[in-house]
Structure I
Amino acid sequence: MILKHISILNYKNIGEAELDLSSKMNCFLGNNGQGKTNLLDAVYYLSFCKSFANSVDSQNIRHDADFFMIQGFYEHEDGTPEEIYCGMKRKLKKQFKRNKKEYKRLAEHIGLIPLVMVSPADADLIAGGSEERRRFMDLVISQYDAGYLDALVRYNKALLQRNALLKMEEEPDIELLVLWEEAMAQEGERIYAGRKAYIDEFIPIFQNFYRKISGNKELVGLNYVSHCQRGPLLEVIQRDRAKDRIMGYSLHGVHKDELEMTLDGFPIKKEGSQGQNKTFLIALKLAQFDFLKRTGSKTTPLLLLDDLFDKLDADRVEQIVKLVAGDSFGQIFITDTNRGHLDQILSRIGNDYKLFRVTDGEILEKNNI
């Protein structure tokens, strides 16, 4: 999938932008706080119906405006055009359209335009709570398995309802409690199966990318841990119902799953240097890209690289550049503050690139800055 042209109005600090894009490499150069990441976020929005950085849609409207609009004109590998439109006015529901036809459910759109984003915010995958690592798994699987996304929605609804019953001062209706527990167990086991199958296949791909970037210097690993591994999930959930009642929320279920990340057999959160952590995260995302390319809509995902070079030594940068500039990757969007970094990439991909200068939300194409 290739994004040929993007139109943006009033999205974050971007007042107006009309950009014709390269089918291979698009580089956005500018100081911090100028809007480079906001441009990538607009591209992300067209894939996931939401912002990467801010889930409150109204807060993505430019401060002095009443609406925002993002429109992308894509092309499939076989040349078939695809037009995606998103617009939102303050205090109104956002509109999302494919080829001028509005979606009934936004979930129908997820997976049409696969996308992987590498961002400084990815540091939360290592340093943050387990919910960040569950989100990492869910975001990938939902792009190639629509049934998985539906199961997540149903599970979260059942979890919310069970927790509401657990919080009641009076004794909850036991039949209603059991009903929501059965729903949690059914959908939870579907989610567990999807996550386990994904991680089992994902691990060797991830380890291979890490080896290439690091020069085979360290051994990394992933270990998926779930309450489903303790037996039938319904039994696990119901076993500690009394304790859940005291706490006022559900202590067991796939909403507590964990993805343990290791470096040479130890938790990377405690052992990894800044460079090792960044390498770990980039390898995760490149493996995610490779996985999505072979599954789902069978189209090459877009790759967004935000502030790629921070905290990496020259050797690791060199390896990443060789990987993403190769034929295995498709259209790439990259941001940086340093022209020298971008020149390293551009010298390896020939003439098929575009360079843009971003200044206070204004984006101008500049192939000869």
Structure II
Amino acid sequence: MKQFKKKFIAISLALPFSFSVVAANNDNAAMQGNMMEMGGENSCQLSVDQIQIQTLSDEAIDRLKFMREEEKLARDVYQNLYAQTLSKVFKNISNSEQKHMDSTKIFLDAYGIDDSATSETGEVNDVGVFNNIELQALYDQLIARGSESLLEAYQVGALIEEVDIADLKEAITNTDIVELKAMYTQLLNASYNHLRAFSRQIIQLNENGIYTAQLMDQAEVDTILSGAHSSMPMGNANSLTDTESMVSNSCFTSRLNVDQQTIQNGSTINANQVMNVAYQVTVDAADVGQTADWVLVAEYAPSPNEPAQFFVRNAEQWQNWNGQLNSLPAAMMNAELKQQQSVPVFEGSLNDMPGRYSIYMGYRLNNNRLVYNKNPLLFYVNN
């Protein structure tokens, strides 16, 4: 096991802007686990153009490439063990692992990083084929162990999830990039659920009726199996009141079109180009059906040496804002929140205002709780 850990973990809510300027066997746990086994991960998925490009260290690049192949290893092992056992838990979780592969691929594409899971021809490697020689050896070892019995197959699944949890926690700790941290956190929440799913199968087959941790501390595993860790995927939003700030499951997806073409978050455009800015919002299920005001905030800096100014949209007009929540007007008032919302922000050109723009949006509920996107849409306007 020490050898496994050494090889497999080779690479083992900050608030960027404030508007103040500013038990494994119980029915609920089983239901949550079954939902996750069916691939029901309502993750806040970004597209390549929505990712704001920042500087990645060589270590961060290596970790992202490793994560891509590590998720492939999980998917491939589960596909192989499903073919041997016909146990649906492997089939369902392998579908989830494919989504995780897709999530890491989006970041590789956005940053122009070669896909670590492809062959020289650019095609994704076949099941059971890896470029990382250590992962290749581990895949072979895991398949051999999982082929011994159904119980060992489930143990392999649980072991993979324990390792994923350890690696993802390290990845989260070692990045300050909000979007990357959110993606790794979504994968971590899924691994919690996958570990619960495999442990339930092990407990049913194990004479002792328990699951014994294979890599992590037993106390930490017991906490995960009890459901104390989050079992719901996080959105990319914050929920803010006068007294507290917490993560919301709402998901804000920006769209920036320039001359009718979608461009990358963080891009530079010319002042005479016509832009269209909008957000697509998936509202937290707890907020759907409530009445809220939509709010729009733009942070604007004419140049790197000048202080930022804040603008808000009051109905259809943009105006200066002092950064105080109690003076934050509404762009749209008394709107009933639907699960999916498309919210227009701005259309036109910014001929007279070159500089840097960061666009935030959110909705304010009747109890004055404000839900808004943590990571803004960013763009630069040249003269």
Structure III
Amino acid sequence: MEKDVIQKKIIHIDMDAFFASVEQLDHSELRGKPVAVGGGGIRGVVAAASYEARKFGVRSAMSGVLAKKKCPDLIFVRHRFYRYKEISKQIQKIFYEYTDLVEPLSLDEAYLDVTVNKKNHPSASLLAREIRERIFQETGLRASAGISVNKFLAKVASDINKPNGQKTIPPEEVIIFLEQLPIEKFYGVGKVTASKMYNLGIFTGKELKEKSLDFLIKHFNKSGAHYYQIVRGIQKSEVKPDRIRKSVGAEHTFSTNLTSEVYMMERLKKITEELENRLLRSKTAGKTVTLKIKYSNFSTQTRSKTLPYFVKDRSILLDTVKQLLYQEELKESVRLLGISVTNLNTEVKKKQTVMNVQLEFEF
């Protein structure tokens, strides 16, 4: 007897301009003004921008200098990750009141599988609205949501009515929605891939859907099969409540370029201390240590070494990084150093097998 497949109900919650909104929440003098979290100096980078700043074209990952040119009245504030984590925990606590199937993507967004939920509510759309209202009542912050039959569609939908809105793509509207969607709006299609698709005559989901699987694999390798599936509304990725961490790292950008390995070792000592703390907090250790070097010309180089045992001790990390630093001569002066640990000792949990049954429900 063939098993029927559950029609999933997935919600993607995305906080609106999270870091900047927290700063405006905590500092009333910043409300209604263009705010950027990050540095406004020569080496500064925007980590997050308020919606008032975004109107001027200020975006995350933009240099502080360019952001200030676009918005002369821009107010820069230093990040406070301890505060963002604190509020993120409050928000996640709300999620778990509705379902145990919560997959955090970062401090400010997460997937929720509410196919079967703790409220026994049939409507995912109404649940999303209630969750957003709970977040506002308990934190004072606004969130947007996307609701659909899989993670990809929910992620795309959550961006449509931002800020402080939500979008539902019910099962019967999935195909027409995807056919009309501009290709650059497909989650995971960046500028380079979008440009390549334009050159192939692909501008919308409809044109992507017209291409054969062989054609897409030929031009996009393994990603071609992914595009072939998602444009047809097919995605089998489950909401994973126990996401396995693949790396732990720490890095620092310097206000002045470093030219001497001696000065670099001083900085790397501090970075290993921070990395050790992160490894201890996450209760992980790893075998592969990687040194990241970003030069003054913005080129990046990585050097790695795999040890025969798991490590999290700062002294061993520093000794390994020292070997990597002196492995070869530096090409230029250095503006950023980072250390990461991979090949972690995280245990992989066995997937649970669940008997699927066909469910009918409202969106």
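Throughout, read-outs are computed from the coordinates displayed, never taken from laboratory work. Being a predicted model, the structure only gives us computed values, none of them experimental. Cβ atoms are built from the backbone, for glycine too; each structure is taken alone.
From I, II, III, which structure was semi-axes √(5λ) of the Cα gyration tensor in Å, for residues 140-275 alone = 36, 17, 11 calculated on?
On the way: I: 36, 17, 11; II: 41, 19, 12; III: 38, 22, 15.
Here the read-out was taken from I.
Suppose you compute mean count of other Cβ atoms within 10 Å over residues 100-107 for every structure in I, II, III: which one lands on 10.4?
Working: I: 10.4; II: 20.5; III: 16.4.
Checking each candidate, the match is I.
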